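As structure tokens, here come the structures.
Laboratory data are not the source of any read-out in this text; all were calculated from the coordinates shown. Nothing here was measured: the structure is a model prediction, and the numbers come from that model. Cβ atoms are built from the backbone, for glycine too; each structure is taken alone.
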Structure P
Amino acid sequence: MKIFYGWRMVAGGGGIQFLQAALLHQAFGAYLAVLTDERGWSKTALSGAAALQPMETALFGPVIGWIIDRFGPQGMIRAGIVTFGAGFIVLSRIDSLVGFYAAFLIIALGSSLCGFFSLNVAIIHWFEKRRARALSSLSLGLALGGIFTPVIAWSLHSYGWRATAFASGALAILAGWPLARVFHHRRPEDRGETVDGLPPAAKDAGHPEAIAQREYSALEALRTSAFWLISLGHGLALLVVYAVSVHAITHMKEGLGYSLARASFVISLMTVAQLGGILLGWAIGDRYEKRFIAAGCMLMHASGLLMLTYAAGPVMLGAFAVLHGVAWGLRGPFMQAIRADYFGRRAIGMILGLSSVIIVMGQIGGPLVAGMLADLTGNYRAGFTVLAVLTGLGSLCFLFAKRPG
């Protein structure tokens, strides 16, 4: 039986996201904890490095989106893999905070080129009826990569951060290049296939709304309230996601008295829950109203962060891991799926690029607010509480984000 090539792209993209989650996104907190102890750099200074990728995406997102819409994501994904790996190799050689920022600038650039943005746009062009299922499957790589966090923590403890960074860079290039080469067709028509891999008659039968869907230009999307509400809600969700990724391990280590290994285990439990959320989204994403599901996930993000903030034992930490993990896994893929549902595929790259200018506030603000208030107060309670309240209020954005008329 011939497998629809779109699913091969989903598998390749999932592999790339696995590498990014395992080596960077979830592992950054472990690097932060080690470098804080060894080099004496402040949490605020180290948190700034986490802001580099979203800042680059916000600055260049509209341009990247236009290039993807015009020429496809293939070349960008391949260049990103090489740049991503090279950045880790540079990181293994640094001796100053300036060098640390320079290395992460390279890593962030590579991650932006071959990361969530480019991969999602590539997949959206291949799926319509099964779009939420495909994007949820793509996100499996993020969850599985997070489970790998204890391995990175063990390597940091056993071999040091320099050896770990160098090995991460080599692995990213050697394993990522074959995965990037899967992306060499822009649309299913380029391979003589159809969207979703279904014959035209089967694809359209019983789904007249797919035929009549309006394809928005980027300017037309900007004129709708849905564009702004979805972007704002997405950004408020990322306040928690990025703050947890950067500071959760340090909070458990310094504030709760956990070892690096035990704190990393909680993050692994969180990513197992994230995997569960992704599988739930795979099952229900194309059947129910995505904005209502997203609104519920915002409340789960907020509740989970409060559990982490005021954890009095392993039960509350477990509740944090489950609530935040499931919410992240369920909501994450829906952010791109709902935009494609509302605005079509015609200018989806540009629309996502423009959205990045708004959601960057959560990507940058979450780690920086948590880090600055931790430096000022001596713990993460004030920062995490503020972020939890803002994210909970963000559920209203999705409740009011109705499909444009």
Structure Q
Amino acid sequence: MSEYRAAADVVVIGGGAIGLSIAWRASERGLRVIVLERDRVGGGTSRVAAGMLAPIAEVTPGEEPLLHLGSESARLYPEFVAGLLEASGADSVGYTRCGTLLVARDADEAQALERELELRHRFGLRVERLRASEARRREPGLAPSLRLALDVPDDHAIDPRALVPALAAAVRAAGGEVRERSGVDRVALAGDRVAGVVLADGSRVSADRVVIAAGVWSPEIGGIPVELQMPLRPVKGQIMRLHDPAGPGLVARVIRMGPSYIAPRGDGRYVLGATSEERGFDTTVTAGAAFALLRDAAELVPGVSELVVDEFAAGLRPGTPDNLPVVGRSEIPGLHWAVGHRRSGILLAPVTAQLVTASLLGEPGADASPLTAAIGPGRFHAAPAGSPA
């Protein structure tokens, strides 16, 4: 087959929320960007994401770097969304300042919630402890059996299925190119540095910078020495989408009960999720997962049982051994990583785009900021990162 030798400053491999956010911001800064997506834009992990922007509700002991990264990204989101709407011409991306309620059903869960409150106070995060009666006043759809709740007003949410098409439109409006069904076979090297990519059909795209943002499929991309690959694994999540024929009003906030949640879209649609399963690349949906998700949700929000089920699907989150993303320059000059965001890909899209774009442009200190210290690719290798872009 004849080679397609389109030249670009940057090739981004992966057309999900992370890859497209990087491509948009880099295009805005004057770089010529081509996005290569193996399937359809937003058809992978981004399509099954719930879209909760909840660094405070989701903070976990031992994941302080993720809290700092998520908090910075949440701070960037209002400007990010405003700019995206203007650039893409989209009417909405479903961005809502809904907040989160963490709720407990019994005494054991209430004790666990008290520990969650203590953890957030230790980090200086804004959280309000609510008696059950006050929680039900704010969210009348909650069950009378509720024992305790924590109100997290600064958590927001967005609709990934509206976000991703808007990002693709913004990339094109900024002069970038988005190519679907363009799987990448391998990264092409000239000597020891990046020279572009070779597609699955044998054609080439030349570029002196390549960003890998292909999620759990990133390890399938060849041309990278095994010792410099990222240790990614798929984490399966089953998730349900429902709607209320009567319209919005069942709950206004995201309701989190342990590891599961109900996320309102603000228009009568709801997302119920999600499991976390180490099942490899299995994306089947199971009756047991559906039962567990509905049972837990209905115990705290009985009206869930009246909702209409629109979709039940499974997606694959890209995980790493330390549960932190991998963002930054590879030891291979010209190669950049933006992978391993696990459950926080939608939340971390703005800050990842900011960090990677700064690195692509070679801005002073771009790869040595406090935010990048814990998430650089060099932490998985013996040799430290530090090659020139």
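Below is a table of values for the structure above.
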| item | result |
| --- | --- |
| Origin of the value 40, where percent of Cα pairs over 23 Å apart, for residues 249-368 alone was derived from one of P, Q | P |
| Among P, Q, which structure scores highest (criterion: distance in nm of label points 7 Å out along Cα→Cβ at positions 233 and 257) | P |
| Among P, Q, structure where helix-only ellipticity at 222 nm (-39500 (n - 2.57) for each DSSP H run of 4 or more, over all residues; to 500) as derived comes to -25000 | P |
| Among P, Q, structure where P(r) over Cα pairs in 5 Å bins from 0, in percent, for residues 81-312 alone as derived comes to 1, 6, 11, 12, 13, 13, 13, 11, 8, 6, 4, 2, 0, 0 | Q |
| Origin of the derived value 3.4 (distance in nm of label points 7 Å out along Cα→Cβ at positions 17 and 137; candidates P, Q) | Q |
| Comparison of P, Q - label where relative contact order in percent (Cα under 8 Å, 6 or more apart) is highest | P |
| Answer label among P, Q for the case where semi-axes √(5λ) of the Cα gyration tensor in Å, calculated from the coordinates, equals 38, 21, 19 | Q |
